[in-house]
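> Read through the structures below before going on.
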Structure P
Amino acid sequence: MFCPECGKEVPAGSKFCPDCGKSFGDAPNAASGPAGTQAGSSDADQNKLMAIFAYIFFAIPVAAGTYKTSEFVKYHTNQGAVQFLGCFAFAVVVWIIGLMLARIGLWALYWWLIRPLPALAWIVLCVLGILNVTKNLMKPLPVVGNITIIK
C-alpha cells in the first residue's frame with residue numbers, strides 16, 4: 001500500500017507512514033497496489049489546471065505558490081520537477097554518448113536514433129502525469145516517481 005500524503009510505499013497493516021509520519025488510524029487510508037492515491041475531489045478539481053502545468057513546466061505552480069496550499073498540486077509539482085531533472089540528466093548522458101560516437105564516426109547513429117530519446121522520455125512522462133491528474137490520482141511516475149524534492 002502507498003501513503004496518501006507522500007506517495008511512498010508503506011508496509012501492509014502500518015498505522016503510520018515511516019517516511020512522512022502520516023497516521024492512518026485504525027483503518028489504513030493508503031491505497032493498495034500501484035494504482036496510486038485518489039486525491040480529495042474538491043482539492044483536485046479546484047487545482048487540476050495547475051497540476052497539469054506542473055508537468056509541462058513545474059516552475060509555474062512554484063511561482064504561483066499553489067503547491068503550498070494544495071497537496072494535489074504539491075504532489076504533481078514534485079513529480080514534474082523530478083521528471084524534468086531526470087530527463088535533463090538523461091539528455092546530458094546522451095550528449096556525452098553522442099560525443100563519443102562522433103569520435104568513432106557513428107555520428108548518424110547518434111543523431112537519428114539516440115538523440116531523440118530524452119525528449120521522447122519527457123513526452124511519455126508528461127502524458128502519464130497528465131493522465132494521472134485528469135483521473136484525480138496521486139500516482140508515482142515510472143522510474144522517477146518515488147523521488148521527493150519538494151516537501
Structure Q
Amino acid sequence: MEYTDKVLEHFNNPRNIGTIEDANIVVRAGDPSCGDGLLIFLKIADDRIIDYKYKVFGCGAAIATSSIASELAMGRTLDQVLAISPAVIANALDGLPNNKMHCSNLASSALCTAIMHYRAKLEEEAATPPSSPEHSEVNNDTP
C-alpha cells in the first residue's frame with residue numbers, strides 16, 4: 001500500500017490535534033469495521049468554524065484525513081463545511097488507496113454530524129422561551 005507525500009506529511013505532522021474547553025459542539029464518530037475513532041471539537045461563531053480540534057485513534061490514513069479535514073474546515077461557513085465530501089478530503093491528500101477511502105468517510109461524516117447537531121441545538125434554544133424574570137412581591141398595604 002503506497003501513500004502520497006501529503007498523506008505521509010499529515011500522518012507524521014498532524015494539524016490541530018487537541019481539545020477545545022468551550023467548544024460549541026463535540027462529536028464522536030467511529031468505524032467499527034476497522035477500529036478507527038474520531039472525536040471532534042468545534043468552536044462556531046457567526047455560522048463559521050473559528051476553531052477545530054480533534055483526537056483520533058486509528059491508522060495512518062485516519063490520522064491524515066482527520067488532519068486535512070481540520071484544515072479544510074477551519075474558517076469556513078457551515079454550509080461550506082457541509083460540502084467537504086470524502087472525495088474532497090481524499091483529493092486534498094492527493095489520493096488514498098481504495099481500501100483506505102473509508103477513513104475520508106469518517107472525517108466527512110463526523111463534520112456533517114457535528115453541524116447537524118449544532119444547528120439542532122440552535123433551533124432548540126430558539127424554540128425555548130426565555131425564562132421570565134422573578135417578580136418581587138409588592139406590599140400594597142399602606143399604614
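Rule-based calculations on the coordinates, nothing more; no lab input. Predicted model only: the values in this text are computed from it and were never measured. Cβ atoms are built from the backbone, for glycine too; each structure is taken alone.
> If helix-only ellipticity at 222 nm (-39500 (n - 2.57) for each DSSP H run of 4 or more, over all residues; to 500) computes to -17000, which of P, Q did it come from?
Numbers: P: -17000; Q: -13500.
The correct label is P.
> Still on this structure: A value of 1.7 was derived for distance in nm of label points 7 Å out along Cα→Cβ at positions 24 and 128; which structure in P, Q was it taken from?
Values: P: 2.4; Q: 1.7.
Checking each candidate, the match is Q.
> For distance in nm of label points 7 Å out along Cα→Cβ at positions 80 and 104, find whichever of P, Q sits highest and give me its label. Mind dumping the intermediate values first?
Numbers: P: 4.0; Q: 2.0.
Largest value of distance in nm of label points 7 Å out along Cα→Cβ at positions 80 and 104: P.
> Same structure again: Which one of P, Q has Rg and Dmax of the Cα atoms in Å, as calculated from the coordinates, equal to 20.8, 92?
On the way: P: 18.1, 64; Q: 20.8, 92.
It was calculated from structure Q.
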